[in-house]
Structure I
C-alpha cells in the first residue's frame, strides 16, 4: 500500500498523509495530478489510501474503491441520540456508561462507533483491525469524518484504533481488564451484498474464529463476551455462546456472561 492525497490537496492533507505513512510504515507519494490507476501501476499495482478532507478513500486497482462512511452505524446512532431508542448490540453486551470495550474485528468500525456512544465520554473503546488497508482507512475516518451530529462525531474521536491481530493482543492483556470483548466476523461471510459491505470482502481476514481467542476474551472480560453472527450459525455452539433471540432479523448476538 502507498498513501497519497486528492488531486487538489491542501497542506493539511499532505501533512496527514505524510504522518500516516510513517506510522503505517508505508510510502507517501505526492499525487501531482496523477490518476490513481497510473499511480498504482507505477508502484506495482498496489492499494492506495487517498487522504481526503473528511476522512479517506481506499483504492484497489482490481476492485471497488471504498470511502470511509459510518453507514448503518449512523442510522443506529441517530436512533440512540435523537429518539432515545435502545440498540440490540448494546443490550446484548449490557453496555453501561463508563465501560471499557474491545472490538476485536473492527472492519470499518461501525459497531465500535455505536459502542463508543453506549460507553459515553467516560468509557473506552479499542477497535482492532489486522488489515493494514482497513486499519488505515478506519483510523483516518474516525479522526476526520464529520457527520453533522456532534455527539456522533465526538464518539468517533474517542475510539482508539490499533492495528493488531486480536488473539495476539488478547494474550498480552491482564485478567479482567475490559468490561466487554466483542467479535463480529460477519463481513467475512455477509448476509447480503451492499455498497458498504461488499468491498470489505477483498480486504477481510477469512479465518474462522479460534476457540483460544474466545478463551482469552473470557479471561480479559469482566462482564460479557459477545459474538455477532447469522441466525442459525453453528459458530455459537462451536464457541460456547448462548444466543439472544431476535425473531425479525437475520442477525443474532451470542453472549457469554462472566459476572452472573
Structure II
C-alpha cells in the first residue's frame, strides 16, 4: 500500500469505533471558543467544520449560538454526531475535498482533523469557503501520559507492534519547532495572513481502562489487524497505573483570509 493510500485508509478508519470515540475522546474547553472569538474581533455567526467526527468541537461552537455546518466523510461518525449536537447544526456527509465553493462562512474550523485533508490546493480551497476577512481555526494535539516514566513504559510496550502512534507533521516540521504545522503552511500561503499559534494547557485524569479506550480510537491502532491490536492494548494495559494523569494540551492555529484583491 502506498503512503498516500495508507494515509487515506487511516483517515477513514474511525467509523467502526464511533461510539467509543464519543465516549473516550475528551471534548474541547470553552477557552477554545474564547480564543477564536477574540481573534475574530467580531461576532462569529456561521461556521463550516471540516472532519467533525462525533461533534466534540461542533457542540462547543453551536452552544455559543454559531450556526454550524458540520462536514464528515464517515457515515457512522456523522450518525453519532447527530445524537449530541443542538438543532442549529446542519450536517453534510462529505470530505473536505468534495466541498464545492458556494456559501461562504465567517469561520472554517478543524479539530484534530486537518491532517487528514489532501495537501494539494488545501489553502485555496479553504479560502474559497471563507468570507473575505473570515477566520480559519485548527485545534488539536497529542494525548499522552504526563508522567515521563509511564509514557516511556507505554512506548516500550507499544514498540514491538507500532514504532509510533503519532500522525507525522504533514509538511515535515520537526517536533518542538517554534511554529508548528499548519501554521508553517499558513505563513507560506498567499490566501491567509495574521497567523497566530496558541496553546491551551490541559491536564486530565483517566482510569487505565478509559485510557486504553482512548487508544482504541487512535488511527494507528485502528488500522492494525484485530489480533495485533488486542495484543498491543493488552501489553500497554499491563504497564499502566490504575489512574493515569494525561497531558492533553491543545495547540490552536488561527489565520485570517485576505480580502479580495
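We did not get these values from a lab; they are worked out from the coordinates using the rules stated. Everything quoted here is computed from the prediction, not taken from an experiment. Cβ atoms are built from the backbone, for glycine too; each structure is taken alone.
For this structure, a couple of remarks:
- Value 2.4, calculated as distance in nm of label points 7 Å out along Cα→Cβ at positions 86 and 166, assigned to which of I, II: I
- Read-out distance in nm of label points 7 Å out along Cα→Cβ at positions 70 and 158, computed value 1.2, structure in I, II: I
- Taking relative contact order in percent (Cα under 8 Å, 6 or more apart) as the criterion, the largest value within structures I, II is that of II.
- Comparison of I, II - label where FRET efficiency 1/(1 + (r/R0)^6) of positions 62 and 94 (r between Cβ atoms, R0 = 25 Å, to 0.05) is highest: II
- For FRET efficiency 1/(1 + (r/R0)^6) of positions 142 and 214 (r between Cβ atoms, R0 = 25 Å, to 0.05), the highest value in the series I, II is held by structure II.
- Which of I, II yields 2.5 [distance in nm of label points 7 Å out along Cα→Cβ at positions 110 and 126, calculated]: I
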